[in-house]
Structure P
Amino acid sequence: MTLFKSLLLALALVLPLSAAAQGKAPEYVYTEAAQLTLVGKVFPDTPNPYHRIDTARFHGFTRDELRLVTESAGIAVAFRTDSPSIRVWPKYVKAYFGGGTTGFAGRGFDLYIKKDGKWLWAAAGLQNDNALDKQVNIIKDMDDSEKECLLYLPIRSVMESVKIGVEEGRILEPLEQPFRHRVAVFGSSFTHGASTSKSGMAYPSILTRETGIQFLNLGVSGRCKLQDYFAAVLCEAPDVDAFLFDTFSNPTPEEINERLCPFIETIRAAHPGKPLIFQQTIYRERRNFNIAADKYERERMDLVAKMMKEVCRKYKDVYFITSTNATSPDHYTSVDGTHPGDYGYTLWARSIKKPVLRILRKYGIK
């Protein structure tokens with residue numbers, strides 16, 4: 001036998017052994033996320049579990065608002081698994097491909113795993129543009145210890161189905177609700193999570209992970225203007241312990257002046273004795289050199305501060321916090337002059353955490 005043939009024979013024997021050593025690729029078993037534990041929903045019982053509002057039950061929305069309230073912003077699925085790898089098999093009604101938010105946030109998935117008592121970022125997964133009906137690899141090559149997982153759904157896509165896949169023979173079980181209490185957060189694109197890099201980086205999600213209190217995201221990007229029909233929706237919010245509002249970022253000064261008190265009175269009547277915490281809107285970096293923008297934003301913020309001083313005297317259980325801050329001293333936090341990036345939203349969440357928790361503790365929410 002020639003040396004060449006001997007080498008070929010040796011290679012032929014080694015290759016099957018290598019494949020066997022690597023093992024067979026795992027098969028995956030999929031479970032609909034709604035059969036596990038969903039986190040972050042104001043209304044837990046929507047017909048489509050990945051919508052935030054039942055649009056057949058509530059009325060008055062514009063076409064854009066109908067889409068926004070069915071997007072899965074702030075919704076996460078909590079589960080336990082010992083699988084070394086995790087996949088997601090999503091089906092989209094409408095996938096987001098816009099430019100204001102990254103694909104990982106707009107149509108992707110963001111995974112956190114509990115470690116040493118805290119939620120630690122683990123991985124993010126994204127559908128390819130031409131493969132929206134296929135499985136997404138979220139994470140692999142983990143050890144096979146049992147882990148508590150929190151997977152955020154896309155903030156700007158409308159979902160038909162979200163299935164969680166684990167390796168065959170591994171456990172996949174719902175976690176008991178990992179967060180206590182229910183605080184509804186109604187707000188603008190800031191609350192919705194615009195310009196975040198991943199779907200778990202809106203400030204209500206950051207607050208939830210850092211405090212253990214469940215902040216329920218009802219951000220309606222660009223459409224939060226103290227409308228009476230949104231007040232009607234919040235009146236029906238079940239088992240809510242408190243409300244947090246980012247309601248001064250979208251409306252004009254005229255709309256604020258006209259709508260604020262009726263909005264408050266409507267919600268107070270439906271939820272007597274529950275705290276309503278309003279936030280001042282954030283400083284927008286586009287003001288730095290734009291004289292007109294600076295004048296408009298300053299006048300709006302001054303109006304809000306003046307009105308809320310009077311409102312808090314007039315109504316019991318209404319609060320106004322002014323420590324909202326999404327800007328660092330170096331002014332590096334803005335993405336587009338209006339919306340912060342992840343760093344800015346983290347600063348925002350941490351700047352309001354103490355005053356919000358202080359108010360909530362007055363009502364036994366801790």
Structure Q
Amino acid sequence: MRITKLFIVWMLLMPANIFSQASGDTIVYHHGMGGSQYDYRIPSLVTTQKGTLLAFAERRVGLGDHAQNDIVLRRSLDGGKTWDPIQVIADYGKNSLNDPVAVVLNNGRILLIFQEFPYGIHSRSNGWIQIADEGYDGPRNTHSWLVYSDNDGVTWSRPRDITHLIRPHDMIAVGSPGIGIQLKHGKYKGRVIIPLYFTQKITDDIRGWTNGVAWSDDNGVSWKISNDIHREGMTGYGNEAQVAELSDGSILLVARNQGGDHRQVSVSRDGGRIWSNMKVDTGLPGIACQGSLLRYEEKDGGEGLILQASPANTKARDHGVVRMSDDDGKTWKYARTIVPGFFAYSCMTVLPGGEIGLLYEADRYQTIRFRKFTTDWVKAGDKE
């Protein structure tokens with residue numbers, strides 16, 4: 001109730017056109033869509049092999065992370081111009097479903113993984129909400145679920161519990177929203193990689209995090225998890241992460257820095273099993289917030305580009321910037337502001353025509369918007 005009253009006051013103070021579209025934007029989700037109680041957060045965006053866009057999100061009763069969240073989907077058959085009605089992928093009643101992460105496989109199947117928190121239980125204590133326990137089968141344990149679609153996202157399989165496969169017993173939660181990848185090059189070609197951060201319960205009031213990945217060599221039937229990524233000498237914890245394949249088949253992981261003002265990065269050269277010690281990437285400044293990461297293969301046969309999008313302001317979730325690297329993430333040569341104002345969680349995908357699609361949280365979490373841009377547009381921005 002308090003959030004609703006604050007939102008009404010906020011709306012009275014904001015301009016009347018708060019939900020109007022910025023240039024080139026389409027509003028995919030907005031506060032009150034499907035019911036006045038609903039808010040939408042945590043975007044995930046993929047392009048299917050048929051060229052359909054799938055925009056996943058959490059539908060919440062209020063803005064809290066633990067708000068009886070459902071996992072929902074909207075599909076676009078025309079490159080993001082229009083979107084089909086909301087499709088509910090998973091609704092577990094009062095339990096909270098979090099962190100949708102999707103990946104399109106080479107065989108056309110779409111995998112979607114999400115996390116379940118029992119009602120009143122989350123990854124931290126906050127008022128009446130209590131922190132989860134270690135283990136798998138108790139009333140205060142979290143669960144990880146996998147669903148898939150073989151018909152372009154029209155229908156989905158029954159959920160399959162994969163908790164034991166991707167979460168160690170001594171961690172209370174796991175997950176990372178956005179997208180996964182399937183490797184295209186090298187010894188581990190075809191391996192599916194899902195980025196993760198693990199939450200450890202230190203006391204009822206203190207938690208910590210480590211990063212890793214889950215991988216599958218059989219299109220999501222079985223899973224293994226990597227080592228915890230070491231962080232010796234680091235300030236802050238790695239948190240929500242995304243991954244991208246590099247030109248030699250290695251994998252780059254870029255993580256939210258919980259307690260620092262630049263993102264943390266690590267590289268695996270053995271298909272995701274072992275990762276280098278985390279280091280701060282001084283080319284990726286910003287506040288603690290999820291960010292998106294994407295590999296873009298140039299049509300001229302070049303080695304490819306790595307794109308990263310996140311808020312660049314180190315004091316607030318503000319000033320959304322797309323950065324681009326032409327040397328496998330060693331440096332970020334190009335940067336361009338894509339949203340000068342509020343900008344929070346985001347997800348990118350390569351569109352059928354070669355443009356980049358961006359799904360991002362805007363308007364102080366009151367909308368999730370979609371827009372397109374090109375790599376040439378990014379290159380025309382400020383060079384760093």
Structure R
Amino acid sequence: MLHLPPPVHGSTMVGELIKESDLLRDAFHGRYINLTLSEKVNESGEISLKKLVRYAIVWFHLFGKLLHRKPDLCYYALTTTGSGFYKDVLLIVMLRLFGVKIVYHIHNRGIIDAGKNRINNLLYRFVFKHSRVILLSSHLYYDLKKYVPSEMVEICPNGIRDYYPKTTSLIPSGNKPFTILFLSNLMKEKGVFVLVDACSILNEIGYAFQCEFVGGEGDISEPELERYIYDRKLSDKVKYLGKRYGELKEMSFEQADVFVLPSRCDCFPLVVLEAMQHGLPVITAHEGGMPDMVDNGVTGFMISPYDNADALAKKLEFFILNPASKLEMGANGRVRYEQLFTLSIFERRMYNILSKSFTINKES
């Protein structure tokens with residue numbers, strides 16, 4: 001039970017990788033149910049008639065599969081907070097009534113705060129009782145420590161399909177300005193306005209650069225972002241390019257000099273791995289599983305996640321003034337990706353965890 005695109009975000013992309021994995025398909029007889037109810041990112045958390053109908057379909061789909069053939073184990077991509085969590089609880093009740101063992105894969109966080117609510121606290125105790133949990137990083141264990149003992153936790157960092165940069169840039173290298181890339185959905189928690197403010201600082205100093213925002217609208221709309229850019233007199237240097245896929249997306253990475261994601265809400269964003277894959281140094285916030293991804297000072301820099309535009313501007317300035325270090329850190333990032341975050345490494349980790357869960361389930 002997993003999330004599949006659309007919309008395109010970390011959890012759905014990982015769900016698609018798991019569903020399409022030859023290794024997992026050959027090892028396990030799997031039946032898949034798509035838990036995704038939203039068609040767009042900005043629909044997440046909203047309740048609508050269309051989503052209620054989709055949920056009813058998922059509920060009956062699960063009920064039919066349980067009646068037809070009860071599984072030995074259920075892999076469940078759990079949403080940990082909000083309406084998505086309550087939706088999952090009803091499905092988990094059904095799984096428990098049929099006596100199905102569950103292993104949860106968590107791509108988000110917020111349990112430590114949501115659990116302060118008495119009802120949520122009881123629901124978390126029910127959901128996690130006697131269940132194994134897959135986390136993206138050991139740095140995220142604090143969030144569910146109250147409900148899950150450490151021996152029931154497995155760590156499986158995300159991985160992505162390999163890609164070797166090959167797209168020919170449309171801009172001659174001699175004329176290309178220093179290019180900053182942000183590629184994610186437009187959300188305040190992702191640090192969109194922080195990056196624009198950092199660009200404003202660089203502009204006041206007098207540096208030549210361009211900053212490109214690529215991604216879909218979230219809680220920040222295109223007109224809102226354009227107004228924020230205009231008010232800071234950056235319309236000639238900061239551009240919103242909308243969504244990009246395929247070769248256009250790869251070209252965005254290849255034409256960039258540095259990748260920036262000053263997010264304070266992400267757990268283990270795949271886009272950081274994509275940037276490393278393309279040989280880009282990364283500047284991101286010291287948050288979630290980022291310390292596992294970015295080797296600070298070696299493959300890029302981490303800054304405070306709390307609206308630190310000054311610190312971000314200083315790190316960008318470092319790369320502008322030190323092109324050799326920019327290339328070295330980008331190359332280090334590519335090596336780190338190859339050693340830790342390829343798709344084959346991820347698939348093998350997931351295979352080992354699921355095999356272990358099957359073994360434990362049979363012994364119990």
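Every number here is computed from the coordinates shown, using simple stated rules; none is lab data. These figures come from a predicted structure and were not determined experimentally. Cβ atoms are built from the backbone, for glycine too; each structure is taken alone.
A value of 17.7 was derived for mean projected area of the Cα convex hull in nm²; which structure in P, Q, R was it taken from? Working through the options, I get structure Q.
State the single structure among P, Q, R that was used to calculate Kirkwood radius over Cα pairs in Å, for residues 98-313 alone, giving 19.0. It traces back to R.
Source structure of the calculated read-out (helix-only ellipticity at 222 nm (-39500 (n - 2.57) for each DSSP H run of 4 or more, over all residues; to 500), -10000) within P, Q, R: P. Work out which structure the value 14.6, 50 belongs to, where Rg and Dmax of the Cα atoms in Å, for residues 146-225 alone was derived from one of P, Q, R. Source structure: P.
Using mean count of other Cβ atoms within 10 Å over residues 26-33, single out the structure from P, Q, R with the greatest value.
Ranking P, Q, R on mean count of other Cβ atoms within 10 Å over residues 26-33, first place is Q.
When distance in nm of label points 7 Å out along Cα→Cβ at positions 114 and 306 is worked out for each of P, Q, R, structure P gives the greatest result.
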